Structure I
Amino acid sequence: MNMQATTSSLKALDQAHHLHPFTDFKAYAENGGRVFSRAEHIYIYTSDGHRMLDGMSGLWCCNLGYSQQGIIDAVTEQMNTLPFYNNFFQCSNQPAIELARALVEVTPERFQHVFFTNSGSEANDTNLRMVSRYYQLQGRPEKKFIISRNNAYHGSTIASASLGGMKPMHQQSNGLDYVHHIDQPHWFELGAEEDPDAFGIRVARQLEQKIDELGEDKVAAFIAEPVQGAGGVIIPPDSYWPEIQRICDERDILLIADEVICGFGRTGKWFGSETYGIKPDLMTFAKAVTNGYQPLGGVMVSDKVADVLMSESYEFAHGLTYSGHPAAAAAGIATLKILRESNIIEEAARTLAPHLQSRLQELTDHPIVGQVRGRGMFAAVELVRDKGSRERLAPNSAAAVFCRNTANEIGLMVRQTGDAMIMAPPLVSSTEELDSLVEMLGQALDRTAAHFGA
């Protein structure tokens, strides 16, 4: 069978049987999509031979690109040794034990314990279980309200989607009634007429207002991403996180940092919490912990929380069949080994991130670019028709969708969120490859402007 026939057959089977995440099922069944067949370095290839520079690191996870033989070898060896055993019933396995130690070594000192899951969604579900049990053991079961942010993304299970603040997800399912939301620190969208630092403090203090509204004796925790990734790479003003930390400390509220996207080098340090000086009580991780090569997530549990959870003899009635899966843990160990021994995070922060952010800032003069924002190795380009009024190019983010599709056709994989083009290239990119990313994005912007008459 020739390549074209293979691709055609695969697409037909895909449309006939495969229901995709975050997809219009009807439209996909009618029109289909791409089938990817291989990848190398920072490039992905469709089954019909189209090469694309992966400006999204897979789904924020392949920070080291697609050619890490050390991770592949580690997983292969583990599959040949112990392909699976569970961690229930006083059982463990060597890779899970070693990965727990490795994670403790790369996270702040107050984290000495880890609970493994298979994804960030499950990890955030686990956070809710731990927070609830933490207060039960202290004789304060009434502290059960969780505060999150509008437009946040914390996963897709009922619990983690409830924590998130994306309206379409809430409209399609009944969320948990004990989760409440405040505004996101999105200066361009909500406060562009204000001084950024004043805006940051004002939005942070909504947390204090929500605590007062609900009652401090009833609020358990605040959860947030250091930088909102899927929500559009929302970079908080410098004033925002210090004020959030003050409020949580003063009001006896646990702070949960969702590091699923920010973790393992994306912001310039190992974790976004370190970039912003946050001291969370629980820290969610996933994605880049295995470079995307195996499903793995988890929760780093601070001593403050762990000491309470371990203070009494009881069974923590929560777990997952594949928690601490030996092959996934082997991938995590190999990934952390590469990150620790290669100085990739430090080099990306020193050289690649400044280069990427500098080149992207050149796009601010483009007639349809209202804002370029970024931190470390991810960024967003906000599209407008009028820079002063921030009027959008087209209703329902149609211009950003067009721009994304155009970039994909040119050979650049980027995403669209609202009216923003978002990107998170691998930390192993070269400056020349980052130049190519910006140039292809510029071409897509030009075609978008022409198409919408801007």
Structure II
Amino acid sequence: MKYISTRGNVSKIGFIETVLMGLATDGGLLVPEKIPQVTAEKLQAMAQMTYQELAYEIISYYVDGEIPENELKELIGKSYGTFRHPEVTPVQKVKDNLYVLELFHGPTFAFKDVALQFLGNLYSYIAKKTGVTINIVGATSGDTGASAIEGVRGKEGIRICILHPHGKVSKVQELQMTTVHDESVLNLAIKGTFDDGQRIIKELFADLEFKEKYHLRAINSINFARILAQTVYYFYAYFQVAKDKDIKSLNFSVPTGNFGDIFAGYLAKRMGLPVGKLIVATNENNILEHFIKDGVYQLGEFCSTYSPSMDIQVASNFERYLYYLLDENPSAVSVLMDQFKSEGKMVVNAELLRQVKADFSAHGVQGEECLQTISKYYAETNYLLDPHTSCGVAASEACNDPNEVCVTLATAHPVKFNESIALCHIEQPFPEQIRQLFEKPQYLEVIEAENNEIVRKLEKHFSSSV
């Protein structure tokens, strides 16, 4: 298995080099040269596996022997041994034909733990095996930061810096990041949006001299290992629902901000998983909804919403999908990405739009619809949705045929967004791990969303001894 860039100037690199490179050196995103195919017979065998066994089977296709079998199994076991539920990502039936895939049983109560526990252990493994320095820098709209810090803190030879938009994440998200007192961890609260942070991170990685000097590594979903780990739970969900219902295919509704989670579902479908519709659930920041419906990908006005982890305009992983939409033509990808960079807009033709509509459905969930869905499902089923999962359920109702079976991805525990839940006049108990956060001091620096100032902070942090 070799990896290439969506823009064509990086080719035939191995899995570990792909993980370390993060963003491709030509500014594109790394994808497998060929997507491995899972046969119907193999799917039947996979259906009986535990989550950890399934993760090993799927990840093995992409690692392709670069990590010995016993060491990869140990790495996966360590990654998912931290989850509070024995099934790791259990499936709950909420209504007839509507299931919820609970992705929030990891250490930070968010779906990002599924990928970042794995990536944190993978980075630690690579550092020990190769002696490579691991200095991680990433941006978060809320959940990635806490999950990334939890995934790497205390691991020898690894430092991390996370940027988050000051005042634009939930209080629990902020506390999970900033109450960590560890010299290897730097939290920078930027005066701007997540898109500002993500842009700065991409520009830092595009500065190859700076990237090499400070051994920068990516924790955001630009890193293909993140996508790979998330692909596993689409397979797992399919097998769990198939035990309860006779299905030929399964639809998924995915709360979507940076397009990584739903791209993992697209990858699973390309591998051979019987996926029907992939439903993109957005909030008022609905650039992706407009693209799927109209073929126009254009920056809109940023909105702060009840589902802050989805408050994203520019979706990093969209370029990966664009690569496949354009028939794996890196020159065509580069043209459109350059157009978007210069004009803030890209448009696809009618033929490509038909393919987009075949691949995805979309629904933008407005604030009141989000809250009403939380209230309705709590009253009718006693199941409490977090606001992002609520967007996923609302999109499922809007786009899914009632006779088809749909799984909505529950991306966070509702306790992480109590501000939104409280607006529905619902009280929820706080788990002890979360309650304790409110009693701890915070460690963060509030700074301008400005490259030079952030570079100075990184140089100081990554040059210090830990």
Structure III
Amino acid sequence: MSVFRPWWFEQALIQETPAPAQPLTEHIHADVCIVGGGYTGLWTAIMLKQAQPDLAVVLIERDLCGSGASGRNGGCLLTLATKFLTLKRLFGEAEALRIVKASEDAVYQIAQFCREHAIEAEVRIDGTLYTATNTAQLGSMDGVMNELARHQSLSWAALPSQEVRLMAGSDQHLAGAFSPVGGSVQPGLLVRGLARVARAMGVTIYESTPMTRLIESEQPQVQTPHGSIRAKSVVLALNASMATMFPALSRSIAVVSSDMIITEPCPDLLKRTGLTRGVAVCDSRIFVNYYRSTVDGRLMLGKGGNTFAYGNRMLRSFDRPSRYQASLKQTLGRFFPALQDVPIAASWNGPSDRSVTGLPFFGKLNQHSRIFYGFGYSGNGVGPTYLGGQILSSLVLGLDNAWTRSSLVSGPKGYFPPEPIRWLGAHMVRNAIRRKENAEDHDQTASYLDCKLAGFAAAAGKADKG
């Protein structure tokens, strides 16, 4: 039986020729063992080797590096600026501003790293455009922008409606705000490139090597099917799987799919719409529609908030073509009538680790002094995982810096209800959101109950509603 590979990742395996996937077959020692070969794990490994080249760093991945969320997201390179109000409420003004600035710096640092290490990840720093596609969404960025402007930290600017339509390539947009900080990247090429660079720096990587057990002894031990690693420090970078593997974190996230389609190349049609740059476009729904063009003239379109996993299980449907392909194709045709007959090259989906706040969080597992974790990126991890690498490498090295003192390093800032309440509640809220936004799309007033229910999910949206 063949293994399903999302389209981005298939292309990356062709261009970033992988080394043979060698599993761990012995018992070894290391200074640091990182579990998980996605963005967070690889950035952490790279930053550790940059800081201390002699450090013995071992990374294990249950499949191939990047085969999880890192290699199958939409490739929108975003910042945490739109989360400023939540950051300020939770951590205070100064820390919120520092995190926003660091997340914006990360966009350029990722691009620079790719240039320096010849990672051809199609990084295009062409900005981010948040839009309103119905009158109810108008002004959704005002609160965030006003606060950032008050602190002279605003990279966003409201654009005239006609300019928004031209930049977005679609007449469906009524208004919008643009930031030059952001853009797009081929996510599979980025993560496979990071794995290549990590190996070149001396990180030992074992693929096809799942962790079967973590022994939380004084010197922790990671057990695998055919070997083990005893390490001075362990970093758990398992994304949504953290909630199923560790009971203490089981209610810290809700696992929900983000579903995507990508067209066959249609550069002439895209040129006609005006969508020829790498700008990442997101509307202002709670579960956003997002899209962007690719270097070879395709259009990728996705939507979050579709399939909720009971008990945060890794569902089989996460490793199959999206069951929402028809709905996504309909949305694509609504935004881009000229593209409605363009064949769809592929569809896929994957699990997103939605935290209560919509922000990632980091900490020590069960307060163990040498076992660290980070996840909860809530569908916005391409850029913020760079911060995750800074945080986790600083923790491992025992540094006293702004990252180890950050309020992000204090575990989850909220918990979802236990099952089955979480699963039932998630479906109630999701369906209320769909009814509410469908009414708004038709310039109708949504019901009071649907508005109240939809409010519970606002924190997990792409932007604070302010």
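Side notes on the structure shown:
- Of the structures I, II, III, the one that 12.6 was derived from, the read-out being mean count of other Cβ atoms within 10 Å over residues 87-94: I
- Answer label among I, II, III for the case where mean projected area of the Cα convex hull in nm², for residues 135-222 alone, calculated from the coordinates, equals 5.4: II
FYI, it's all coordinate maths here, none of it is from the lab. All values derive from a computational prediction rather than experimental measurement. Cβ atoms are built from the backbone, for glycine too; each structure is taken alone.
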